[in-house]
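Next come the structures, one after another.
Each value in this text was obtained by applying a stated rule to the coordinates, not by laboratory testing. Computed from a prediction, not measured in an experiment: that's the story for all the values here. Cβ atoms are built from the backbone, for glycine too; each structure is taken alone.
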Structure P
Amino acid sequence: MNKQEHLITVFAEELGEVAMELLELQKQIFKAQRFGIDEQRDIPISNRERIEAEWQDLLGSVEKLREVGIELKPNISAIAAKMDKVERYCNYAKELGALSA
């Protein structure tokens, strides 16, 4: 295994960890809706801090890939298209009365 293959494996592991953490955090997201994103319950860090930590781990693995020539750059037009889509569905939910201002 060369360094590039090793770093791709690290990235895959990070994605797996994020996926598992997000499944676990799904429960917490509902709690965050009920009690707030910065609520801690019986854990030492808040929901926001746990999400932030996983995001930083993922970004770190993306940077290591960049060092070996694999660039995962943001596609601004694809991001804008997703933001537009989310906004359209927010507006639709408002029209249905399912989302308040």
Structure Q
Amino acid sequence: MPAIASLTDFNRNPNALLEELKRTQKPTYLTKNGKACAVIIDADAFDRMMSATEANREREQRVYDGILRGLEDFQNGNASPAKDALASLRARKGW
């Protein structure tokens, strides 16, 4: 369950909410007239989240690039049937 606080409560006592954010390292939804209007998070937690997001993006890009290289190899005729490729691999590895 996400933490929720009213914008009025945040404006009245921001230090208490900021300490809670630092302690829990979880975001808090701020509400205005009973509806979510903003989400706040501790800066360290945000930095970790952004680092993880960037690492995921880079990993996805490497996978995508590998798929494209494989597709280009196939389109250029640089491919062999899986049966032949596995037999070649077994022969090289001595399996």
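Quick notes on this structure:
- Source structure (of P, Q) for Rg and Dmax of the Cα atoms in Å, for residues 24-71 alone, computed value 14.5, 44: P
- Each of structures P, Q was scored by distance in nm of label points 7 Å out along Cα→Cβ at positions 40 and 80; the highest score is held by Q.
- For FRET efficiency 1/(1 + (r/R0)^6) of positions 16 and 32 (r between Cβ atoms, R0 = 25 Å, to 0.05) computed as 0.60, the structure of P, Q it came from: P
- When volume of the Cα convex hull per residue in Å³ is calculated for each of P, Q, the greatest value falls to Q.
- helix-only ellipticity at 222 nm (-39500 (n - 2.57) for each DSSP H run of 4 or more, over all residues; to 500) derived as -21500 - corresponding label from P, Q: Q
- Taking FRET efficiency 1/(1 + (r/R0)^6) of positions 8 and 56 (r between Cβ atoms, R0 = 41 Å, to 0.05) as the criterion, the top structure among P, Q is P, with the largest value.
- For relative contact order in percent (Cα under 8 Å, 6 or more apart) computed as 18, the structure of P, Q it came from: Q
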